[in-house]
Structure 1
Amino acid sequence: MTRTLNALLDHGDGGAAAIVVPGGPTLTYAQLREEVERCAGELARLGLGRGDRIALVLPNSAETIVLFLAAATTGTAAPLNPAYKEDEFRFYLEDTAARALVVPPGRGEAARRARPESCLLIEASFDGSGHILLEGNVAGGAGASAGASEEDVALVLHTSGTTNRPKLVPLRQRNLHASATNIAATYRLTPDDVAMCVMPLFHIHGLMASTMATLSSGGALVVPPAFDAMTFWALVKEHGATWYSAVPTMHQMLLLRNRGERPPGAERLRFIRSSSSALSAETMKQLESRFGAPVLEAYGMTEASHQMASNPLPPGDRRPGTVGVETGIRIAVMDETGRRLAWGERGEVVIEGPTVLDAYANNPEANAKSFVDGWFRTGDQGFLDADGYLSLVGRLKEMINRGGEKIAPREVDDVLLQHPAVAEAVAFGSPHPTWGEEVAAAVVLKEPATEKDIIAFARERLADHKVPKKLYLVEQIPRTATGKIQRRSVAEAFNPK
């Protein structure tokens, strides 16, 4: 068996829909395979080959998926967020040593300005017959157009963690093949499934959970240009979607627009998946109550080609507050010395398996710190129960240290979210002259409430040292481009300068 991304496409019936763009083109599996092969040949004709990193600055579209697969076939795909500013593009293009930059015609101005002279500019668009046109100056000499091997690096992405400088994650064809296969098996995806792709395609969540897992099962992928809570359910109904995967922020936006009734189209959903950030038990309860489908929280990270654990489909046991059981890899918990801990003991979550990266690129210091006896250290604190369900407490670097008392911000979040007026809550450490740190929190309200009311509510449910001493009632909480909340960024936004 060839463990590559393109091998996954062979599971789809040639005449069946693979990618459906609302108001745009539909590609069958036969057309998708043909377009990927043709575009890979075009990239090679432009002088690109194995090892060349090809930056993709494209919106969610059929072209993006085709070019991701084509870039990974010819060289290495390096998707970037189209919303980056010029300086951000300059950093990422230089850090990835991009040999080519692919943008839509007339768009991507900031990326164009940031492009190094040595980086080939390619414009990509659909022509009238459904083919993707690639226009660029030949870099010099034809590259290798042969298919990729499972050891080739297919994708490079930067981490979105809590460190100051993002780390470059190279993922091999075999890593991504294993990830897509694991995800499809976890949710028992079949050719009858239709997935709504609402996650951006420059992020591992959208690329693997929504896209490649679906294509590996022979199902159909509906790809709107962006997530829109106002049109989401109309598209679900129109295309007969059977599942979708999103971050908690998107789930909350759908809940805020819902008046309590089950939306038309929701009756076809087999399940709703949540990943990339912590989902509160209260949000899970509301999603299941209003949309009538089981909510499965999963645990993923870029370094593991996305999914590591998930709550199972019914009749399996879904446990709110946990990210489920390991899926296709091994999960353990270790202390600071590298000793494996028993169930119920808190420590650092470590992983090992076929989806996990071999090493960060050009970063021996990070590699030395991140691996212990073959296990990858995730930087997350958590514990396993007797049945293998993993509960995450928080990032080790985000723990609040109040005079030696370690406080998990997630625990504070969960209590604040139980208040009927609270829509979102993010706890973080705030500097204190005596205790070192004190608990603070940013809160978004969905109905009127005072800081005093919410703190009193928390005091009834938390030990005194865990109760926030300061609440920031705000209109919105800072997020990354994928809707993910990073406590470090929230703390920087609200703590006194």
Structure 2
Amino acid sequence: MAFGSFRDFVNALDRAGELKRIATPVATELEITELAGREMKSPGGGKALLIEKPTINGVVSPFPVAINTMGSHKRMAMSMGANSVDEVAAELGSLMKAKPPTTFRQTLKLLGQAFELRHARPKIVRDGACKEVIHKFDAPASATSWPAAPDWKNGTSPTPPTLADIPILKCWPIDGGRFITLPCVVTKDPDTGERNVGMYRIQIYDDRSTGMHWQLQKVGARHGRRYYETGTRMPVAIFLGGDPVFTFAATAPLPDGLDEFLLAGYLRKKSVELVKCETNDLEVPANSDFVIEGYVDPTEPLRDEGPFGDHTGYYTLPEPYPVFHITAITHRKDAVYPATIVGIPPMEDFYIGGASVKIFLPIFKMNFPEITDIALPAEGVFHNLVFVSIRKTYPMQAYKIMHGLWGMGQMMFSKYIVVVDADVDVHNTSDVLFRLCANTDPQRDSIFTKGPSDVLDHATSEIAVGSKMGFDATKKLPGEGFKRAWPPLIQMDDAVRKKIDALFAK
């Protein structure tokens, strides 16, 4: 199911009983964070919140704030138009396993799968709802862009939209300012023209400039380095809202060079309609709620960005990053501002990250067929801690998996990997820790290595460089130097369990 706007998704959450409407004015300065944080830490992620009267320095914003909209397994699935994330993962898994057909029935089945992919490629359109209201900062006011009398039908508003009108949150007390927390940042490789949609927090400096926090290993930063090498101005576009699947696609661990709009089109089963920006040549979804256009100038010095209360549960301290200069802001007339907060887990991002793991598990299994499941527990704030279960058939297989995962995309940031046998539920942290403590000899079954680390990791001695540790908590084999008999796990007889189940059922 494709959502025509972010408001459509919010209304769908409301109909499903997944939304709380807050009519009382709530300040964008800290108060929304406190309210949303309590909801996110409720059992199962609580409900989505629609703050109908967010205030900016005491003044009610014209735009409502929606937060925690994907902060549960159910809402995460709804954002993809599915009954469950497992359903989406299974569909992708079957597609990845498609083999050349040998019968007419198989041909029809494969053809049906191919037809599902017909929606994947985005298409360019002339105009879109994201341009219902337009403000070009570099262009002087004119009768064409801003008539004296407001005329909503022709796409103008009584007040030109600026960053001061958008209910951007100051999330935590020591934050360096207001931060856009769900921005989809569009850049292009200047050499190949390949597009990337990433999610990098945006700190507001003033009404015309922001920070651009693309981290060292991110694709946007790689694109930026090419512009810095040539000294040419880099076009950048930020969009917010639209179909919620855009937000997920921007966070998904796709290989470099694979367009996130292809994934979005596949998930929503409808091509993403893109419209050209007003002040540069980048394209953004036509049904976005907000679009912020601008550029990064490689000839100017970097500027300190932060502090920011981050998903690590700690503040990211100030570091120099590029400055993003705004040339235009456009938006829908009925725009809803999407936001999230991050901090000590679990938060909304736990469910978004969990969906990524499930959906891309078939990709992992293509490379490592022995993998049965992967989990990133909330306490590990995504990549700090990884649990993986495998069907072990030969010695040292657990170490093969550790090294393989550390070499795959954002899994390079994983500090700790625990490998267990296939019968362990990796989503049950207690079960994994039991096997870790019971099945390991610390010296024999652990390994240290070095590699890239998350620039947000405050514990490393140097930025972006750190060590990693892997634990083999699987049953040991003779080929691994284990010479004793391995004891069986204590389990009740199946017949007894079934008998007791039947007795208590009565």
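Where a number appears in this text, it was derived from the coordinates with a stated rule and is not lab data. Just so you know, these numbers come straight off a predicted model, no measurement behind them.
Give the label, chosen from 1, 2, of the structure having the highest value of relative contact order in percent (Cα under 8 Å, 6 or more apart).
Largest value of relative contact order in percent (Cα under 8 Å, 6 or more apart): 2.
Determine which structure produced the value 22, 19, 14 for semi-axes √(5λ) of the Cα gyration tensor in Å, for residues 34-177 alone, calculated from the coordinates; the candidates are 1, 2.
1
Of structures 1, 2, which gives 29.5 when mean projected area of the Cα convex hull in nm² is computed from the coordinates?
2
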